[in-house]
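> Structures are listed in the sections that come next.
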Structure 1
Amino acid sequence: MPLPYVLLSAAVSLDGYLDDTGPERLLLSGPADFDRVDEVRASVDAILVGAGTIRADNPRLLVNSAERRAARVADGRPEFPLKVTVSGSGELDPAAVFWHTGGDKVVLTTDEGARRARALGLAADVVPLGAVLDWHTALEYLHDERGVRRLMVEGGGTVHTQLLQQGLADELQLVLAPVLVGDPKAPRLFGPGAYQRGRLRLVETRRIEDVVLMRYLPTAPGAGSDVCAADRHWLALACELAELCPPSRTAFSVGAVVVAADGTELARGYSREGGDPVAHAEEAALAKADPADPRLATATVYSSLEPCARRASRPAPCARLILDAGVRRVVTAWREPDTFVPGADGSGVLAAGGAAVVVLPEYEERAKAPNGHLLGA
């Protein structure tokens, strides 16, 4: 199911702490970075914090700039983003400013927690999600029922840790402050446990007064039918590559990327690349990969269109090329229509060969965009 784009936002000390243990909140950044955070808040549909953050920090979580609020209204959006908190127990302070400032609020909780939260008379919609809190279910609810496409998560450390460990965070915006805390009792940004494989990709660094903003994206693919945020990033890249294809009235424009299990890009390609009028995207990408590379056995192929099952231009269709390369996981945006090959079923060929095939239909329109002339658009 489609999920919101999840952006984790945090400021930490040089030794990885979110705060100290003093009675007042430790301010790790300054006015210029607070204004940047305000800009990010204004750009999203919802802001989420855990119940622990409400208890510890009593945040308002508002867009402070009147100009940014006015711009949201002019765009047809609410003045303030939806405010969301998650609480398994439903034990929340009804006097917290979270409930009494801004626009709409939602509490995502368990069945038992909903009974407690409703008894408190909170100024919020209380939504039970079952016997236990599940992040995937929570994100699906926000996407499908509340229209949240971009979600900013501002803490605390437990929430950030769980979203990263479960492969649900699309982006990490981390501000590093020139402060050392050194107190083992103070809250840290990330806790122990099993995180996503591979290195995150650094996409931006920016000095803001005396702090540094770093933006990271996850890179390691999911496993089998399990989808993670990096799968969406790589499939989006495949769709971008499709836009590079020389136009054709007899073949689709497709992009493909081959990615190792640790998030290393092994190869990329697109249809008719290099002037070959019959080259397919997966074929072009795999031709650049070393066939003896052992990483292919655990790699993922991302293709904007389902790999072909039959073709007249070359002996082997792309589904067969993928299997012959040893790849056993494919993520695609769009099943091949009958435009050129009736009854095409590359996914069936791949599945019969032992490969997991994942379709992310939320990218279908992006995959179709460079092929509109073939689809009557």
Structure 2
Amino acid sequence: MPSPSPAPARARVTGRTTAFLLTAGLLVALAAVTLVSAGHGAYDIPLGDVVASARHRLGLGGTPLDRVGESVLWNVRLPRVVLALLIGASLGCAGALMQGVFGNPLAEPGIIGISAGAAVGAVASIALGLTFLGNWTVTVCAFAAGLVTVGLVYALSRSDGRSEIVTLILTGIAVNAFGGALIGLFIFFADNAQITQITFWQLGSLSQATWPKVLAVLPCTAIGLLIAPCYARRLDLLSLGERPARHLGVDVERMRIVLILVVALLTAAAVAVAGVITFVGLLVPHLLRLVNGPGHRFLVPGSALGGALVLAAGDLLARTVAEPAELPLGVLTALIGSPFFFWLLRRTRRKQGGWA
């Protein structure tokens, strides 16, 4: 009797090695970008001083900076860096989940109306002059509206106790269009000061980062990143098709509900605090999939690491490339992501031999 081919075993070992090397590389790059981001800006702090101050705060020796340096590092720079890491991880992980649930590498969190819904909530609170929660009013309204929009999209697309991917996408497109119309209506009735505030929010930025905002996003990011990897194997089975996945014991509808809620939680929190930041959830998972394949055991946590790296590097670039001015982060990610999206479309079309 012929012995089984060792090729599958070798492929698994190669895949694990590649995943390990990618994870290690992402962690090293993330640490380097974090340190550089913490020290570089309008008020430069040498890397050694950043490390010394951190060691001092942790009780591991080191020396504190002068009063201005300590204030800049711990009250301005680090909240922004940490918030970029959390939001990037949220968007990257949400993108990987969306592409897995929809079975399409071109899917991203905004496709089911989360970003549009959050934008409507933020714009409405600004245009109507709502201040019932003080400085948190816009953030809370955006977060709540994003979650409500996802629930609405899912409810409208559900029929006979189940939902279909095509219906979800089409419903999301319709809700996105309706959200855009509402935003236009609010802008039409807003005054000049409100229009300026709305425009700044829609461009996306981390310039208003504070430790309270970090603490507001942290629970949503932590919950999402803890739940998402638990569905990695089921997402792999779903990639075979809905019917084979059901035969293999996957409750597809239940999984879809849970993961859409996770995506909504991650994305709504990110958009509520930072505004609309596009293409991170599209770029990162697809690039990792090209390098290491479609396995979600690595892809989901890897996309979180990759998203954190991309957004931290993007924020560093946004606040340094045009000093002393600062580019809106959402504009920068769109400038980089749009050409990549076009290349992705061309590549997918060429690989499939056309769309027909």
Structure 3
Amino acid sequence: MTEIEIGRGKRGRRAFTFDDIAVVPSRRTRDPQDVSISWQIDAYHFELPVMAAPMDSVVSPETAIQMGRLGGLGVLDLEGLWTRYEDPLPALQELAELPDERTTARMRELYSAPVRPELITERLRQVREAGVTVAGALSPQRTQQFWRDVVEAGVDLFVIRGTTVSAEHVSSQAEPLNLKRFIYELDVPVIVGGAGTYTAALHLMRTGAAGVLVGFGGGSAHRTRTTLGIHTPAATAIADVAAARRDYLDESGGRYVHVIADGGTSTSGEIVKAIACGADSVMLGAALARATEAPGRGYHWGSEAHHPELPRGERVDVGTVGSLEQILLGPAAGADGSTNLMGALRRAMATTGYTDLKEFQRVEVVVAPYGAR
């Protein structure tokens, strides 16, 4: 790929965001009713290629259950308020009412309470008893501490999620998590991320992960690009990781690792472009934080917002646009891409002539920079 000269001493590869690309129609069209958007990872089948991000503003045990009943997958943050407090609702209400200048300090206080293993068990049990697929997430730093509690609670899919997750973390302070050994010894499928490059994703795939989350610093509540100067533009990152998936498929003799776009997909058009670039499914945060049932009550934040030393995110006002069902399945309330996300995906696939997600990954894409709206 052509590099651009930034200056005499530095060259860089051009990368693209979703605002830089567009999907192109083909010679064939189809009826939206003939399109399948179902997705399967390991033994688990979902009618919608959507995971609700493990963020306190998005997923509670109740919304995880509702996501499952609607055909998607809700992932509970097992280091969030739900596993620190017997009743986190007063804390969530307070965070929704705080003025902006006090939010970071108060978040640090609220999230300084210890994670309680018995609450991990209780929250996952609540989701499991509802009869939907159970998924929970830990950061790499907490995985060694709590993974037994998670597995014994009956989790179906284990998510290890951080700002960036490496298969080769090096530390002089403590023994790092050995992902390959950990995944090999675990009896449940593991989804790992984020990753933003071909090489990082390929190494994660070699650990035995069932899926790789793709994204670094591009979420609505992230400020990683501002604080650390690091960002992997989503369209290029997904296409690069999809190439790693293809090469690992050959290398491993046919083992398919799912690519999950995580960050930068808050509207229906961005979801369409993510899958067009090679994603098998998407992990949504801000898009689902706009639901009337969302625990954030119209606000959205991630774990980066309350880091004790260097916050790389903040609480953002995303508003409320409709119920979780309306956001996912419609009908749409307007033409801004915030509701009926799956209806838009289905229609985009039909308009370009594709009947399933794997086929749609082959759709033609052009560079057509519109600028952020």
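> By the measure relative contact order in percent (Cα under 8 Å, 6 or more apart), tell me the structure among 1, 2, 3 with the highest figure.
By relative contact order in percent (Cα under 8 Å, 6 or more apart), the leading structure of 1, 2, 3 is 2.
> Which one of 1, 2, 3 has P(r) over Cα pairs in 20 Å bins from 0, in percent, as calculated from the coordinates, equal to 26, 49, 24, 1?
Matching structure: 1.
> Which structure, out of 1, 2, 3, was log10 I(q)/I(0) by the Debye sum over Cα atoms at q = 0.18, 0.25, 0.27 Å⁻¹, for residues 114-161 alone calculated from, if the result is -0.75, -1.17, -1.18?
1
> Please compute distance in nm of label points 7 Å out along Cα→Cβ at positions 66 and 290 for structures 1, 2, 3 and give me the label with the greatest value.
Max of distance in nm of label points 7 Å out along Cα→Cβ at positions 66 and 290: 1.
> Of the structures labelled 1, 2, 3, which one yields -9500 when helix-only ellipticity at 222 nm (-39500 (n - 2.57) for each DSSP H run of 4 or more, over all residues; to 500) is computed from its coordinates?
Of the structures listed, the value fits 3.
> Follow-up question, since we're still on this one. Ranked by FRET efficiency 1/(1 + (r/R0)^6) of positions 186 and 306 (r between Cβ atoms, R0 = 35 Å, to 0.05), which of 1, 2, 3 sits at the highest value?
Once FRET efficiency 1/(1 + (r/R0)^6) of positions 186 and 306 (r between Cβ atoms, R0 = 35 Å, to 0.05) is tallied for 1, 2, 3, the winner is 3.
Coordinate-derived values only; no laboratory data. Values in this document were obtained by computation on a predicted structure and should not be read as measured data. Cβ atoms are built from the backbone, for glycine too; each structure is taken alone.
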